[in-house]
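Quick note: the coordinates plus some simple rules give every number you see, no bench work behind them. Treat the numbers as computed from the prediction; the structure is a model and nothing was measured. Cβ atoms are built from the backbone, for glycine too; each structure is taken alone.
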Structure 1
Amino acid sequence: MKKSILVICLLFLSIFSFAQDLVLKGKVESNGFVVPKANLHIVELQRSTQTNEGGEFGFVALRAGSYQIRITAVGYKSQVNKVDISSDTILNFNLIEQKEDLREVVITGTQKEVNRLESPVPVEIYTAKFFQKNPTPSIFDALQNINGVRPQLNCNICNTGDIHINGLEGPYTMVMIDGMPIVSSLSTVYGLSGIPNSLVERVEVVKGPASSLYGSEAVGGLINIITKDIRKASALSADFMTTSYLEHNLDLGFKIKANQKVNVLTGLNYFKYGNKVDHNHDNFTDVTLQDRISVFQKWNFARKENRLFSLAGRFLYEDRWGGEMNWAKANRGGEEVYGESIYTKRFELLGNYQLPVKEKMFFAFSLTNHNQDSRYGTTSYIARQNIAFSQLTWDKKLGSHDLLFGTAFRYTYYDDNTPATFSQTGNMPENTYLPGIFAQDEIKLAQKHSLLLGMRYDYNSTHGNIFTPRFAYKINFDETSILRLNAGTGFRVVNIFTEDHAALTGARDVIIASDLKPEKTYNVNLNYLKKLYASNGNIFTFDVSAFYTYFNNRIVADYETNTQQIRYDNLSGYAVSKGLTGNLDISLNFGLKLNAGITLQDVGLVEDGVKTQQILTEKWMGTWSASYLINKLNLGIDYTGNVYGPMRLPLLNELDPRQPNSPVWSLQNIQFTYRGFKNLEVYGGVKNLLNFKPTRNNPFIIARANDPFDKQVQFDANGNAVATTNNPYGLTFDPSYVYAPNQGIRGFFGVRYSLR
């Protein structure tokens, strides 16, 4: 009896063992082509594998049952398949090519092309289609729908601005084109609006320290504008948009094949706004008038072994002015009619050349020339800036080490007609030399852990040695959960007249209290990303970050001590920027896409133990977009918007009747796009649906608009304006009270054509 029981047990045991030894194998393809390095993940068993060069995969030792297999690959849409296994099974899976195949590939975090999920540095990617949800004539305007990023207008009259990241002002943000740091200093304020969307393949955003790779200006973060790939660009494209404010924007693009080895992409952008509007009746233009043209051309040269060689150039000319409604060119620089007139000419050349050696080495360079001729009332500001930049990098893999070595050189020439370049001996243009070297090592510690160490050494010919280390640690809990920790330092040399428009506009005197010391920062950023793939095809992505930046020698503009002055000095205490930011992306299987983000931030200045909120900095902000395509009607709907918390605003004195803090305000837009024509899209909608303007709840936004040259203002012995019958609040002319665009609700209409 015991022997019979033993035989039965052994029989059941052998059957049970056999039942667990099932095999699932097959191939992953797309349109008849195999897909190597595709990741397959059995959700219930938390088991993964990857296809080989032939697209083949295999799982062994499986039990019979039903499983969900998630398949992901760079350049293809992710998919989840339900599989029933009762015996050895052979299955072939077909992936759908992701048209936005660069969406998950980034280069900005480490200067290498990597899958976004593999990058130790958190990088956000925004494609050209993202910006088409709310079409704008320039990148500066388009960034308003990115969480944690805010285009800040700095003047009610000429509408110049800069880009804030996590509450830090524009000069702390490095803006690059194809990895070249060509938008800085003078062009930070006056060149951003001249970058047309027609150039953009995608925009990559890094929030937090990046100085060890990109230099001292990348303190708060960087924005890398990746221009279109000639191979994927349309043979001919055109996009024309107009608004009810009579703003007109035209983008044209075409590519030609000069010969078998040379392809050329040309882009032309023209923006015109010549409609004087004064809806708040202060006799000043509500919106700056602009006439701008930008010409872009990119050359790709075919070489042996597919080595890279590309050249690109861009020319920009812009004529913008704002001021009293009766201002004309004849009044430029005069004291009868107030106007702010800016002529800008800019030329850029950039290239990237892969050296003809076995090692992976690249030589990149850029040259820029920026000329500005401007008048702010009677104040003349004429400036010229030339920048030459070159960089040699060596990309090397050794075992578990992914190395990057580089050397860079940057020369900056700057000259203007302000005290910044003037001494007792006469005009003294600035010539700054900045050679540097950097090294980076990304170490694969284990299957789920990687460490990135970086350091950079620069020598500034004016301020000496600059050392900026960098540290990053990444944990992949699984294929869909990633934790990243980044830390680093920064160093920034400040030029008041090139970076702060307030130093030039209005009637205030500029006082530089002492020799300004360079700013130093210490940064840390903790990021967690989670992707959820539902069995019905819905995808959810959560991205949460905490950030902290500490400043030494922070340079602060004091508007409040003396209403006739702007005083610049190093803060005797310290400054801190800290906060939390989160993004949620939802892609539902019936075609609805949702995106929402929120940033909570505290940017304060601490001096003598007293903390004050930084002027023109919101404590919280949010962004959102909702997109849906009605296939039967070929109609796409996009609803986008942002909302901002209160900001402390620059008042002139205690009698100033304007609100000391901005209200909660929001800009919302809706767009309808018809795609029923071949190669043609027709779109239209409404911007600023709530018709919000900063004049709401304010008696005025430009102080003393009726007396822009302060001819009727009386001053006391200390130079402060005093209250009189004609000037009951004791104000002087000042247009710096600005936090939102002074442009109300308006309709827009456009036509977009693309021929492949």
Structure 2
Amino acid sequence: MAISRSLGAAIAAAVGSIGFLHGAHAADADPQAGSTAPADGKVTELEGVTVLGSRRYDRSSDTETAVPVDMLPMQKAAEQGGNFDLAQTLQYTAPSFISGHQTGADNADSVDSAALRGLGSDQTLVLVNGKRLHSTALVNLFGARNRGNTGTDLNTIPLLAIDHVEILRDGAAAQYGSDAIAGVMNIALKRRKGCEGIVGYGEYSRGDGENWLGSAYCGFQVGNDGVVALTGEYLDRGRSNRSGPDNPRTIGDTAVKNGTVYFNGDIPFGDGMHFYFDGGLQNRDASSGAFARGGLGSDDIPSRNSAAMYPDGFVPFIDPYVQDRHGTAGVWWNWNDWRVDASQTFGYNKLIDTIRHTLNASIANDDLEHGGAGISPTEFNAGGFSFSQATTNLDFTRFFDGWLRGVNVAFGGEFRHENYEIFAGEPGSYIDADGPGGGNAGSQGFPGFQPVDATDKSRHSWAGYVDVETNWTDRFMTDQALRYEDYSDFGSTTTGKIAGAFRVTDQFLLRASASTGFRAPSLQQRWFSSTFTDFISGVPVDVVLAPNGGPIAQAAGIPNLKEETSQSVTAGFTWKPTDALSVTLDGYRIDIDDRIVLTGYFDTSDPDIGAILEQLGVGSAQFFVNSVDTRTQGFDLTISHGMDLGQGRLESFFAFNHGTTKVRKVHTPPSLVGREDSLLGERDRLFIEGGAPRSKATLGFDYAIGDWDANLKLIYFGRMTLGTFSGPPVPNQQYGAATSADVSLTYSFDENTKLTVGGTNILDKFPTAQNPDETDNGFKYEAVQFGLNGAAWFVRLAHKF
């Protein structure tokens, strides 16, 4: 089956986008995010760097971007920043980027998801050194953002290993393939000679959530021009708790311990050939608190507790062990004026859950009925899941300087193989030992995966693309890209893009793009299967998430998943009236058809599957389905300014994103007509439309004078609207807009040693309080906007050897 999507006659040949940031054009780069400030106070500029969207390798620094690209250096963030991981650093730097720590969201508490422009985390493609980075094995089932999405775990890469992060705020599926609907992020690793180390400590103002960081980087010269870089990092993030003395729950940051090693290198050999490689491995131990179970006098005995084990009630802990592996090896060389690049990338992510401080109530009740005290084991291996991805690329590119004002031609192919597995837990984590009517089956907090959930599914895809970048005159250029992809499990798709830039004057440039895109349904969405306990209006309900194409989904009339398709347009300008001032403004619209969502609850009253659910002993079922068409539109504004002030240098930066997402249409399968509220009710619709703030802004000031560097950053999160479990006439959850600030002060003992002290969220902002029975995490504060931990302070010491 051939599947083709286009914007119509307007796109005769599709186009790639230029992804280059002019060295002196700082409007797309946040000086606070890591521009290097030497002792003389001058900011080191980025020159001649080829970034996202362009296949041209010999670009000079006299061209600005035809589409919006943020270039965010990470050196200063690693040395002086108040956030110790990449996702949180970008959360408070790039307004189009959204991430945060979840709580009460099971495994999503331990794996921070990230997204651009308020869309899903699986609609942003992440690259490392220009090569596709694998997604996690996790499917997000709870939380205000990324419900039903997979995503990429940015926190598997140490800040100190990164040179800069590029964010292409434009659809780019025609260039990079699936997932690039909202945009593309490229994490460029350092290949700098020399060694440096960083130690850091921080905690919340309430005395918990301690962070300990130790990170070291070394870059070694190999041969005449080769460099091999190694980074090691250990991060220990302590648990925080905002539940209060009268609440038995643990509400706050998950306890996380990360051990990470990353490497990166480029070694010349032979006649103009280069061998390059990068990769890393991380092991993560985490622990998050689930919903509390009641003790004596509550309805949880004997259904979810045993009087002999936890008479005062208990909080189960979900403790995942995550293994993440990534590696790329490749060779590039010049052949008849063509640059040829061949590479192989492999990624692997595995999560295995141990449930501690828990019980299987059915085992305890069975023990009680047979004359025992009512005892169950308190720890279970609940099983888990893994995802692997192997990607092979072969790319050719050449710049023809004799054609017009220069034409760059690129073409290539990609082959990708993916595998997804679910591993069953030990029997005690899922069995029903005493039968219906007694204790509930499985480990409380997170029932284990059952043998019927276990799966091992694979697919492959191949793609071919062509990309032509044409400089028609000294002032006008266009990019064209066309890509064809074929998937073994649903068919093929063709996408295209066209982008152009016209320099009206030396200071003012107009730019625009139009593109089509797609996102293949992830294997995780297609094959995830589990039975778990959700708390709906504070009441525990056992829910089965049935796999797409399985007997329950088929009985409910849920169609097989297919790809999402998109149409995107952007238009804007860059303006640099003086060497000190830069401005960019870009508007965008992204239409997504057949968007994959997680449905609401189908309960035992459902005429088609109610009897099946009763037979399974569960109260509700959920499914993944292509059911929604959405429109996302908004604009991005950036302004940067640099000036000498007194004896020092002041760098100022303002960035603002405003965007809204609306559900344009809900596709109801014929068998589900009349049950639209189960398919996509008000609460589920607002997860899509209101899961991210409508507006977000950053205003930053960095003043360097002598050995001192002071930083102030104001962060604004706009209002949000989320649904309630009860639904109308109960009002929706309304979150007001809020502004807070981060501050830091750095002293340089010499050119190699810096000490930084500072605070984050120093105004101690929290989201608007809500009715805990109506929130997704069962607490008065949802983990949105600034999160629910409040103010924090930190100290860092950085030294170069």
| Which of 1, 2 leads on relative contact order in percent (Cα under 8 Å, 6 or more apart), largest value | 2
| task | Identify which of structures 1, 2 gives the largest calculated value of mean count of other Cβ atoms within 10 Å over residues 315-322. | result | 2
| message | So if we calculate mean count of other Cβ atoms within 10 Å over residues 515-522 for every structure here (1, 2), which label has the highest result? | response | 2
| Thinking of 1, 2, which structure, once Cα Rg over 2.2 N^0.38 Å is computed, gives back 1.06? | 1
| remark: Across 1, 2, distance in nm of label points 7 Å out along Cα→Cβ at positions 611 and 675 reaches its greatest value in structure 1
| note | With Kirkwood radius over Cα pairs in Å, for residues 147-346 alone computed for every candidate in 1, 2, 20.8 is reproduced by structure 2
| task | Compute mean projected area of the Cα convex hull in nm², for residues 67-234 alone for each of 1, 2 and report the one that scores greatest. | result | 1
